[in-house]
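What follows draws every value from the coordinates through simple rules; no lab data is involved. Fair warning: this is a prediction, and the values are worked out from it, not measured in the lab. Cβ atoms are built from the backbone, for glycine too; each structure is taken alone.
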Structure P
Amino acid sequence: MKKWLISFAVVIVLMLIAFYFIIPSRLVITNQLTIQCTEAATKRFLFDNTQWNKWWPGEKKDSSFTYRNDSYALRAGYYNSAAIVIQHNGKFISSVVNVLSSGKNAATVTWQSETGEYKNPFSRIIHYLKANELKQSIDDILSNLKTFLEKPENVYGMKIEQIIVRDTFLVSTQKTLPAYPATADVYALISQLQTYIKQQAGKETNPPMLHVLHEDSATYTVKVAIPVDKEIKGNGTIFFKEMVKGNILVAEIKGGRYTVSHAMDMLKTYVLDNQKTSPAIPFESLVTDRSAVSDTSKWVTKIYYPVL
């Protein structure tokens, strides 16, 4: 019995010695994964804690974020990295998250956390096990971020498709106003185009198009166009244009002026995130006849954004 106890004690001592040399005294946790999302969008949602509410897997309240009893606080964001302080088992741990491009539409996220330095072999083993728990938690957090960001609807608030321009024949007109155009202003111009198209024996092929340019604090230029089935000669105030059959982004949304404006901004963000350029002005396609429907929440609009 005594020999057995001695042998057991020797084994324990040898294991502790082995762990002492195998497990580093300074514990650094590294979590890494690649997300099929642009670097810019990934940084936007990871380096801004006001965006964390949209994807965080645990509890969230104001700027406080908790997962598995650990709290996470974003302290500072830089160009490609951010500092995050983690409160784990009553101890504050410093960590740094780096985001780097991993191809055209992908980003690699690396999250390193330094849990401290431990000389005592018993403490080293205990904190090594706790560090593995923290590593698993961070894996879960990053996995949730990946799932969120790999759906463009989550990132930009709408489904975005890239198609080839179909309506290449357009007739258009425009007017300068001292204020943002009312619905009546827009449809007065549309009515002029519709009348002219009929006079020229043309046919409308899709809903009217709208673009409002805010030139300065007191001037708005309203441009409207209607896709047609053939070439129609202009008359000085109404113009014909043939568009190139290039690439164009399209998204369908429902809502009024401010909803459309926000969606247009998000499309612009998408263009910048994906490093595209635009050879022509974006525009709204007025699917719903706004002159006949006063409830803006029922307005359906398609937004088109030409890209290269």
Structure Q
Amino acid sequence: MSISKNLTESCIKSNLIIIVGPTAVGKTDLCVKLAQALDTEIISCDSRQFYKELSIGTAKPTLQEMAGVVHHFIDSHHINQYYSAGDFERDAIHLLQNDIFKRKKVAIMTGGSGLFVKAITDGLDEMPEAPLALREALMQRLENGELEKMADELRKLDPEYCVTADLQNSQRVVRALEVCLSTSRPFSSFHKKHPIERNFNIIKIGIERPREELYERINLRMDLMLKNGLMEEVKALIDYRHHNALQTVGYKEVFEYLDNQYDYQTMVELLKRNSRRYAKRQMTWFKNQDSFEWFSATNYAGVQEYIASKLQ
């Protein structure tokens, strides 16, 4: 069985297909093929591809790679705008219900940011706003190089959240820590224990590759990023270097190289190593979400058949 426009037009209920997987696994290519087959659009849930100024270091799809398929939440914000998982939940649900699902029976969402995926599948409780002085104090600690100390503090305050959280992502650490400190409650306690019932069908798919193959793709991607101007992109962002989105793999290592913390070859090795570690953390997150159906990234026919069997 394969998917087609005729099949999607026969659907009674709107359907959101979510495709997840680690960095460099091949989500973009697969999702564009699916979107073309289904005559639909793609929502990006990559927490860094929102930003106009971040392209090379986020592996943002090019116009050629998008192949004419409409992509939402790419280049939607500027780097100086704070954009949380809660903001994304509100905006993405509004887009689906008030735009895409009024025109299409199926939409595709893809990305590797676990919390942003969960915001759509399960919903997030309204997160309290932390006092500005507390956030500024935490950001100052971050600028002073205290990310590891802050992560250790978060482990004590909210061990449940830290089981799957990416504690190398400064945005995640700062946000969780400010909620813990300002409310005297674990950050994880604000995550919904009972998922929201969405008024559309959700089809969850994960794609993967053998570890050595994935790691080779990651290494190649980092080489291409450097060849395509990653260094220049980072230099242009120097005034924003302490922004949460830039305290992540692909940017942090280059800033540290520019600070003369290590030589060029060490920077390249760290870019590749940290990207591989990030991919491993992504897989840990998504494998813990037990409702995803997993496929080889090359098994496009299998993905098609599964989607066809799940469309409502």
Structure R
Amino acid sequence: MKSKNKHLLAIAGPTAVGKTEICLKLADNFHTEIISSDSRQFYREMEIGTAKPSPEELARVPHHFINSLSIWDSFDVKRFEKEAIELLHVLFKNHDLVIMTGGSGLFLEVIMHGMDEIPDVDPAIRQSLILSFEEKGIAYLQDELKKRDAVYFGSVDLNNPQRLMRALEVCIGTGKPYSAFRQKKTAKREFETILVGLEREREVLYQRIDQRMDQMIAAGLFAEAEALFPNRHLNALQTLGYSEIFSYLEGEYDYEEAVRLLKRNSRRYAKRQLTWFKRYPEMKWFHPDQYEAIIQYVQSKLEADKSKGES
């Protein structure tokens, strides 16, 4: 049975929308802590390209899972589910409300509903996909996934070959779309979840994305990626903000094209994030400037659940 007194406040939204500042203010208001569900921010070696909160922001409110891993560590969404649920159990001993935020929709999904059981498939399929990726590039994986599973194609990070191959091997091995195995909602949680989404006008959001990329580049993103380049085969590094620079370093295109792709792919990623989060009918959407309205909404949800528990 869920506790009407324990709540996970999930703050979702696309990259660069302004989640960090809102979460800090909410954490101050509710005297609580923040769990990051942004899978890219877990890795301490990936600093500039993942737009982590600043050291000052991290010191302002206790954060969890940021800088908790090395790029050499093996980590997946199933492990995140296990460790985050264990952490919530501890945090709820001292807090009635805990905040979780990030742009990784799948990581939010597993905390709310659990992880679907995905069938095992023939390892030879993955090996074949790896060879195809090496010979034909990531565009081949993208095209194949679009044909086999348009639903998952619309939400996955298209610049992450590991996730593309994982979906494709299931599609090929089972003859069913990968998304078909991600519909079951079976896990029981001991807390209520309040979903708050942040969004801005598209043109403004895209301007913010471009500006933040310019800031990252000025802060040394290309140098950071170059230092990580020898380890580019690691799963953690096959992601937006690094893969574009790795291809530039391999001579596939020039610096100007790398910058253009960094911005374009970030905008496309934001669009896919919004598509994912818009699937939740219970998600209440706000502009980041509507802080007082967010507070009022969260308070109303807390009071409503408390009344249910007393009745």
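Using distance in nm of label points 7 Å out along Cα→Cβ at positions 96 and 288 as the calculated read-out, with 3.0 as its value, let me know the right label among P, Q, R. Don't skip to the answer; put the middle values down first.
Details: P: 5.1; Q: 2.3; R: 3.0.
The value was obtained from structure R.
When helix-only ellipticity at 222 nm (-39500 (n - 2.57) for each DSSP H run of 4 or more, over all residues; to 500) is computed across structures P, Q, R, the figure -10500 traces back to P. Upon calculation of Cα extents along the principal axes in Å, for residues 112-175 alone from the atomic coordinates, which of the structures P, Q, R produces 81, 23, 16? Of the structures listed, the value fits P. Taking P(r) over Cα pairs in 10 Å bins from 0, in percent, for residues 200-263 alone from the coordinates of each of P, Q, R, which one would give 22, 49, 24, 5? This figure was derived from R.
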